[in-house]
Structure P
Amino acid sequence: CMRSYSHRSFKGNLLELLDCPQLLRDMFYMDNDKFDGAIEHWKKCRKVCGECGYCNELTKEAVTIIK
């Protein structure tokens, strides 16, 4: 985690970097590379999900169910 932070780069399951239960890490793979730019988008989010669809599309592209 610290190596990824210092290099400002991480290839792999984003859940490995987050403080979440192991069960979630075993169930879902969140491709960190696919989240590029997501934080900038969320900073200006108007929370009108029905119109935007950003998070829905991001989830389809970036999250895989492992089991």
Structure Q
Amino acid sequence: MKKIDKQDPREKLTKARMQLLMAFPFFGELVMRMVFHESKTAGVGTTCVDHLGNMYYHPDWVKGFTS
């Protein structure tokens, strides 16, 4: 069984996406269609999305959030 790292940015984003879906179904459905991509480039300091539904996030920025 895979141990889940609570500091894993992808896991944090997945949890937040599920919470959004439960609290605000319309917006949650839109976010469920997004594809997450980790990006450590200088151009992505926090998060960003493109017109194709891709979400790029900087893992260090996501790790700074608490659950």
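Each reported figure results from applying straightforward, stated rules to the coordinates on display, with no laboratory input. Since the model is a prediction, treat every value here as computed from it, not as a measurement. Cβ atoms are built from the backbone, for glycine too; each structure is taken alone.
The table below lists the values:
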read-out	value
Entry that produces 29 once relative contact order in percent (Cα under 8 Å, 6 or more apart) is calculated, selected from P, Q	Q
Which entry (P, Q) yields the derived value 1.5 for distance in nm of label points 7 Å out along Cα→Cβ at positions 12 and 44	Q
